[in-house]
Structure I
Amino acid sequence: MTTTIKDLMKSGGLRECKIIAGHSGVEREVKYVTIMEVPDILNWLKGGELLLTSLYPIKDSVEKQKELIEQLASIGTAAVAIKPYRFVDDIQVILVEAEKYGMPIIEIPKHISYLDILWPAVNEIFESKVILQEDYEQAEQLLQEISIEEYGLSYFIDSLSGLTRNPITVENQPLYIETPLPAKEIAPLLPQQIEELALMKRSLRMTRVMNNEEIECIVAPIVVDKECLGHITCWGVNEGHLKVDFALMNKASTLLSIEFLKQKVKHDVQKQYVNNFLVELLTQEGHNQKFVEKYAAEFAFSADSLYAVVYIATTDQQNGEQLDELLAAVHPFYKGSIVGEVSRQSILLLPIQHSDFVSLRADILDLYQQLERHPELMEMVSHIGVGSCAKGITELQNSYVEAKLACDLGPKVRHKKMEDRKLTFYDELGIFKVINSLSNETTMKTYCEETIEPILAFDEQRQTNFFETVIAYFEENEHLQRTAERMNVHVNTLKYRLTKIEKLTGLNLKTSEGKQMLYLGLNIYYLLHAG
């Protein structure tokens, strides 16, 4: 609700005046207009004045003319309008100082009197305040009366668009907050713009892109509990209505903050119910059967349907809001799925049509591809474990244990198959399930020393690659020709290496027992040396 030097230059006698120095200060606010007739007028100035003067009180002192600008700048005077050449021929020193402080110096032509400037400027300041205040109060009252809860967010946005005479869009950051989709394609705010809005917490003028066209906008943050949850944008800037539009955008962002808070509270309550349901369903042997039955219908859960438990472990620094984003990103793609948290880790209870592992694997790989479409969210994921297909509460609890085990063991054994995916199926753990159930680190180390360490020591001493030969031998299902081709050696050379390995380990690789013991030692080595 301010009047600037730039505004006043369009009124009364100032239309025929020109700014000759201090152009950088044209956006300074003008609150008063006064005339300097005596040297000690500085004692009565409050700041924000447009000062009209002929410099008569200080016409004989260049030093005082220089000091005048410095003193006015310290007070906060908006600008000085000078009628030169009547008493002072050269005002160069004033112009230099004005540039230094960014204070506009306005040159008044000879035929323009103070009265030509004074009253039109005073009226402009007064009328601008009154008119703008009335406009804003009416618009604010209208916004206040439009209940978002009663009429909906779309109606609120349309009403604000009518008041500002520009398109309005509302964008959300948490995916669980529902906002209308924009009618046109808009580019997201730049990271530095989001950071600036979060810091300033008020409407700012910014350049944004709609339909590949840059548009001057007014953007306001939607803040809830000191956290920016979204933004509202007025696409277009009406210079003649700018002050009211800024005020309206600030008011709208406040009202939207209340709406976003309602949605956040509703989401948090619902999330807590889901989390409690999953805890009772999956983790407690003596679970609360009545609790599960009570909320089963609400969450569309059926104990007679097939499910798979997907356990999504996240990196340590992630918080609950980011987990929400991860879950919300995949939830729309899987009708009937239940998503929540157990022990601060994400759980997806995924409905399955067929109980065979091939179908389960295909469904989960599709889920994984959906996650990969959100690389910023996938950075949060440490690993994903998938349990077996399950029906009924007992099987689901087993599937949860399996999914967690697959998630825990996955990073340790994943490199065995040279896979880049952060995904492990319990049904593909094979011998690792047995090793883990019988694991005792001392026993495992001793077994590894007896079977694998002699091979590693020989490789280090002789610069050979017998350990790689063992890996290739088992990964090629003990097929000599394929193993030899993979190692780029003759079959006879491979046979020599296997004979040498038998001598190093004391195992007979011509028997099933000898092969099993070496294979077990190799997998124990994987577990002990993961990462």
Structure II
Amino acid sequence: MKTVQFIFGIHNHQPVGNFDHVFHDACDRAYLPFLETLQRFPSVHMAFHFSGSLIEWLEMNRPEILELLDTLVKRGNIELLSAGFYEPILTMIPNRDKLGQLRKMNRYLKKRFNYDAKGSWLTERVWEPHLVSPLSQAGLEYIVVDDYHFLSAGLRPEELSGYFNTEDEGCTIGVFPISQKLRYAMPFDDPQKTIDILRESATEDGQQLLVMADDGEKFGIWPGTHHTVYEQKWLERFFTLLTENQDWLHTTTFKAYHGTHRPQSLVYLPTASYFEMSQWTLPTQMGRDLDQFVHALQNRGEETLARPFVKGGIWRNFLSKYSESNWMQKRLVDVSDRIARMEDSLVGPVPVEIKDDLYRAECNCAFWHGVFGGLYLPHLRHAIYEHLLKAETALDKIVHEPLRVMDIDKDGYQEYQLRNDVLQVFVRENGATIQELDVLASNFNATNTLRRYSESYHEKLPYATTAAAGNGSIHDLVLAKEENLQNYLFLDQNPRVSWIDHFYGADETQDNFYRSQAKDGSNFINTRFHVDRIKEGIKLTASGRIWNLPVMLTKELT
């Protein structure tokens, strides 16, 4: 009889700083009903990853979900996957923090579930070859990424079974490919469609392995999915089919398969994430061009053939696409560097609470934007700054630095960090603007703003609907909170920083300011200022022009 092996993996996550009602809704509509459904099928084996930010909230608010998870782990249904504890994009944080976050999750899983995790979920499947070393050093033996990573490395779809080894600097880990075909089918197509896909891969030797691992939110939270997955019993029907076909369809786990099978071969994967991410990270017009190109390939029936050769950007492009994201990321790296310097000079670790706040600030969701809000959600950005400032304030109590000068955002210009017991301010040498103003008592960044950017999906707004129509993939849906949003789209000429010097004509209107159409008669926003230190502050001076008149502008901050 032809048989096939199948791994079904679920990744559950809510970001640091998300609203309680969002956590509760996700629990009620996805996390809990999924586990309750699985509990009724003891022969089905799965892999689960819960992020640390979600785990901490569950411990305080919904411990029954963790208790049910523990029951299923002890029963043998579930493999638990590790990862960076607070769900960082590993490539955006220093190696010391990669190890710290991975080891923190390993310790938690051992303490809470008495479970030794051997595999890791990879946040947003953002892969760079250097990640092999920290993952291996953390005691992890394998990860899960998309088949797109392998196709980009030159492998053919029919070769993607089981797992592969990859190495870096003498360290080795296994890598399992996720089937995009299964990822797009579940739970949007009838459960039988997934069974049919699996049957097509069955062989006489039974060595074929297919993997579907994706967000747990697509099983209850994504538009229309709660109705499909639970009210129409998609998940129950799927588990029933898995059980009824277990004579040829064997569910397993990464841990079990990795422990009993050799790797297919050695492979070197390029920097990549899932394909949609490579579209989102591109500059706006390039993202639109790629979208049109992909649709043209689909219309000509050439998408499958061209897929390995069609590539967008890499995740790090978000840092150049959005200056606000870059600033947050460079700020957390600076705080991490300060911790490392203190530990080196003090010959001992800083308090664990300081590192935990830094790690919370490394939660990925507020640093990028795709099909979900991400960077555009101010409460997520606020949470990043809140924990960053907590860590920074604690460090300042150890070593007080009232004035620091450095190029934090790596743009070639210096920033001046001034701090007292009440406020902290970062002043840019270029433009003499305030990049960040922090109220220390409340760990609040009062300048946590976001520029109005052009996004590739803005051109689709005239065709958007205010509710999900059908159960198509979320990647194909164009949704809006209200109709005619395109009439309110205005783009900012400058970043929304503070202390900008504008010089306007008398005929400018309030509407011009709202639309960012007012004409500035000066050029100081892009002028490099000369900076002198004065008592308890700095003085910034630059020559420029206002309506073609030469002027000298001086600003003091004390």
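For which of I, II does distance in nm of label points 7 Å out along Cα→Cβ at positions 119 and 143, calculated from the coordinates, equal 1.5? Only one of I, II returns 1.5 for distance in nm of label points 7 Å out along Cα→Cβ at positions 119 and 143, namely II.
With semi-axes √(5λ) of the Cα gyration tensor in Å, for residues 175-382 alone derived from the coordinates and found to be 40, 20, 15, which of I, II does the value describe? Show your work: numbers first, answer last.
Values: I: 40, 20, 15; II: 37, 25, 20.
Computed on structure I.
Each of the structures I, II was assessed by distance in nm of label points 7 Å out along Cα→Cβ at positions 303 and 407; the largest value belongs to II.
Each of structures I, II was scored by relative contact order in percent (Cα under 8 Å, 6 or more apart); the highest score is held by II. Can you tell which of I, II yields -16000 when helix-only ellipticity at 222 nm (-39500 (n - 2.57) for each DSSP H run of 4 or more, over all residues; to 500) is derived from it? Structure of origin is I.
Of structures I, II, which gives 1.00 when Rg/Rh (Cα atoms, Kirkwood Rh) is computed from the coordinates? Structure of origin is II.
Any read-out appearing in this document is the output of simple, stated calculations on the displayed coordinates, not a laboratory observation. Just so you know, these numbers come straight off a predicted model, no measurement behind them. Cβ atoms are built from the backbone, for glycine too; each structure is taken alone.
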